[in-house]
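Once you scroll down, you'll see the structures, which are given as structure tokens.
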Structure I
Amino acid sequence: MICAVYKSSVKPETYLYVPKNGDFSQVPEPLLKMFGTPIFVMALPFVKVEKLALADIDTVKNDIEEKGFYLQLPPPTENLLEQHKKALGMEE
């Protein structure tokens, strides 16, 4: 299986995986509007890939097969002030 990976033109660190290059037919219209213009990043051959950096490869494969796409959102931002307060025992 090969899929195409696109990054969002408006949402940083947001990626959309679809089964074929340019095939957004299974992606809901509201999601495409929020995503902005898809910018092609790469073709990803699952046969040669065992692990992805920020997504579980089995989840990606399953979502593409079942839903027709996978949406990768950015990791949550760290609140360094809250972490520092916790370290100092100043939790609210």
Structure II
Amino acid sequence: MTEPLWTIWWVWLAGALVMAIAEMLLPGFVFLGFALGAAVTGLLLLVPGLSVSLPVLLLIFAALSLAAWLILRRYFALPKGQVKIFREDIND
């Protein structure tokens, strides 16, 4: 019998690649957090003997994505209280 698609490691890494490309088109650290979560989930599936159900796998993916997003936001966001002000319009 064929194993389910969500248990194949390269499917998660391919999804991570798609989300990383989406991050380049639509920046904001959202897709990058999901991409990092999917990549680490795919790497976890490479561990021999690891068999998890779909709900557990989705929980791992969600937790890793949230952690990645929080880390990215902490290190790459503007300093607290600082607002980016644009003085010139690109169309001028």
Structure III
Amino acid sequence: MSPEMLGTVGPIVVMIAIFYFLLYRPQKNQQKKRMSMLDSLKKGDKVVTIGGIYGTIEALSDKSLKLKIADRVVIEVARASINAVLTEETEAK
């Protein structure tokens, strides 16, 4: 490889490395955490949806779940719409 070619290809390789370590890799890790959280959902968990609805899981299926949001009020939401599982620590805040 000639020095002229290295001078043109070098910055491109550096940009690709920066893109990988600053954008792609952290996004993949975050996606794995989210999938793990969605797979570990169980009946009785207190959750919040992406839309901000708080509730308790009453029943689960592969694609959806039934969420109790008030006395005698149960709604069905897509499993992917769950944003977070609430613990006692997050509820105290």
Structure responsible for -12500, with helix-only ellipticity at 222 nm (-39500 (n - 2.57) for each DSSP H run of 4 or more, over all residues; to 500) calculated and labels I, II, III on offer: III
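When distance in nm of label points 7 Å out along Cα→Cβ at positions 18 and 42 is compared over structures I, II, III, which one is greatest?
Details: I: 2.0; II: 1.1; III: 4.6.
Between I, II, III, the highest calculated value is found for III.
Looking at structures I, II, III, which one was Rg/Rh (Cα atoms, Kirkwood Rh) calculated from, given that it came out as 1.13? List each step's numbers first, then the result.
Values: I: 1.13; II: 1.16; III: 1.33.
The read-out comes from structure I.
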Given structures I, II, III, which gives the highest value for relative contact order in percent (Cα under 8 Å, 6 or more apart)? I
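Suppose FRET efficiency 1/(1 + (r/R0)^6) of positions 10 and 50 (r between Cβ atoms, R0 = 35 Å, to 0.05) works out to 1.00; of I, II, III, which structure was it derived from? Can you show the working numbers first?
Numbers: I: 0.65; II: 1.00; III: 0.25.
Structure II accounts for this read-out.
Computed from the coordinates by the stated procedures, all read-outs in this text should not be read as laboratory data. Everything numeric here is computed off the predicted structure, so don't read it as measured data. Cβ atoms are built from the backbone, for glycine too; each structure is taken alone.
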